[in-house]
1. When you work out Cα Rg over 2.2 N^0.38 Å for each of the structures P, Q, which one comes out largest?
2. Once FRET efficiency 1/(1 + (r/R0)^6) of positions 72 and 112 (r between Cβ atoms, R0 = 35 Å, to 0.05) is calculated for every structure in P, Q, which label goes with the largest value?
3. Suppose you compute helix-only ellipticity at 222 nm (-39500 (n - 2.57) for each DSSP H run of 4 or more, over all residues; to 500) for every structure in P, Q: which one lands on -9000?
4. A value of 0.55 was computed for FRET efficiency 1/(1 + (r/R0)^6) of positions 24 and 80 (r between Cβ atoms, R0 = 41 Å, to 0.05); which of P, Q is the source structure?
5. Where is distance in nm of label points 7 Å out along Cα→Cβ at positions 8 and 128 largest, in which of P, Q?
6. Which structure, out of P, Q, was mean count of other Cβ atoms within 10 Å over residues 120-127 calculated from, if the result is 13.6?
7. One of P, Q was used to compute relative contact order in percent (Cα under 8 Å, 6 or more apart), and the result was 20. Which label is that?
Structure P
Amino acid sequence: MQENIVIDTSIFTNPNVYKSISLGQPVDAIEAFIGLAHKSSKKIYMPRTVYIELCKVVDLEPLKGKFESAVIIKSPNRCNININASILFDFVEDMRIRINKGLRIAEEFTRDKSQDIQSAISKLREKYKEALRQGTLDSKEDVDIILLAMELNGAILSGDEGINTWADKLGIRTVNPLFIQEFLSF
C-alpha cells in the first residue's frame, strides 16, 4: 500500500530543515525535493492553504508546474472530518493558559520603565509571540495539515513544533524532517 504524506511549508522555509535537502536557498531545496518526490513511492500532499502560503513566502513561479506534478494540492474535506471533543477541550485549555501567559508578559513590560520604547516593544513582541504561538496550532494552514493527514490516514512531514505536538495528541504519525531524503527513498 502506498503511503500518504502531508507536507508543510516549514520543510522549505526553516533553514535547519531545508539545508538537509539542499545546501542552497529554499528554492533550491524545493527543486531538490521535487526530484526526491518523483523518485519516491509515497504520495505527497499539501493543502491548498499551505500551497498559497508557500507561494507567498518563496517565488515558486518558475517551479509551479514541476511542483504540482510532484505534490498533490488538495484541501481537506473539513465538513466530513470528526474531531474528538476532548481534543477541542485540550486546545481551548491550552489557549487559555497561553493568553494568560501573554497577559502577564504584557503587564511585566508595562511596569518596566528602564528600557527605551522601541527596544521594549521588540522584546515584548518576541516574548508574546513565543508564549501564544510556539508549540500550538496557530493558523488555518496548520489545522488543514492535521485535517488532511487525518482524512488520508497519512503521516505529516513538518518542522513546525505546534503541528507535530497536536499530530502526536491525535495519533498521527510524524516524520522528522531532517531525514527527508532517507524517508522519501523508501
Structure Q
Amino acid sequence: MFTLPIPSLAGLTTDRLVFRRPVMADHAWWMPYMNNAEAIRFMPFTLGSEADCRGFIQRSLDRIERDGSCLNVVSERATGKPVGMIGLLTQDVDGTPELEIGYHLLPSEWGKGYATEAAMACKEFARQHELAPSVISLIDHANHKSQAVAKRNGMAFEKDTVHRGTPAMVFRVMLQP
C-alpha cells in the first residue's frame, strides 16, 4: 500500500539533475527517444510515432490528475537540457498496489549515470515522504541496463510477473525497516 496522492517531485534536485512535471510541448525533445529502435524495444511503441510520443506524455499528465504520480522531465541542472523522463508511478502488480520507480533516458544520455542518480533520488523522496514500505521497478528480462540501474539503487530481483500482458521482472527495495 502507498500514500496518495503522490507529492510532486517538481523542483527535486540531485548533484546534476532537476525534476519538473511534464507538459505536452516536451514531445519535441522526446522524439529522439521514439526514433530510436533500441530505446523503445521494451516499450509498446511504433518507431518514430509522433502519436505514441504524445501518448507517452499524456499518460503522465493523466496520472498526475488521477493520483499525483508521473514520469517527470529530468534535466541537467547546469544547462537545463532535458535528458529523460523519470519518476514515481502507481502500478497494480499481481493485484497489489505498488509504487514504481520508472526511468527512460534519451539514447544520447545513456552511460552517464543519470538514470541511477535520478532513480536514487526517487527512492529517497519516497522514503522521506513515507509514501510506501518499499518501491519496485518493473523491468523486461532482456533489459540488462535497467536491471543494473535497479541494482545500483539497492534493489534486488524479487519475482517474475506479467504486467499489462508483458512478462517482467520485479525488483524491490524496502524503505522502512
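Read the figures in this text as sums done on the coordinates, not as results from a lab. Bear in mind the structure is a predicted one, so any value in this text is a computation, not a measurement. Cβ atoms are built from the backbone, for glycine too; each structure is taken alone.
1. Evaluating Cα Rg over 2.2 N^0.38 Å on every structure, the highest lands on P.
2. Q
3. Working: P: -19000; Q: -9000.
Structure of origin is Q.
4. The correct label is P.
5. P
6. Numbers: P: 13.6; Q: 19.8.
Traced to structure P.
7. Traced to structure Q.
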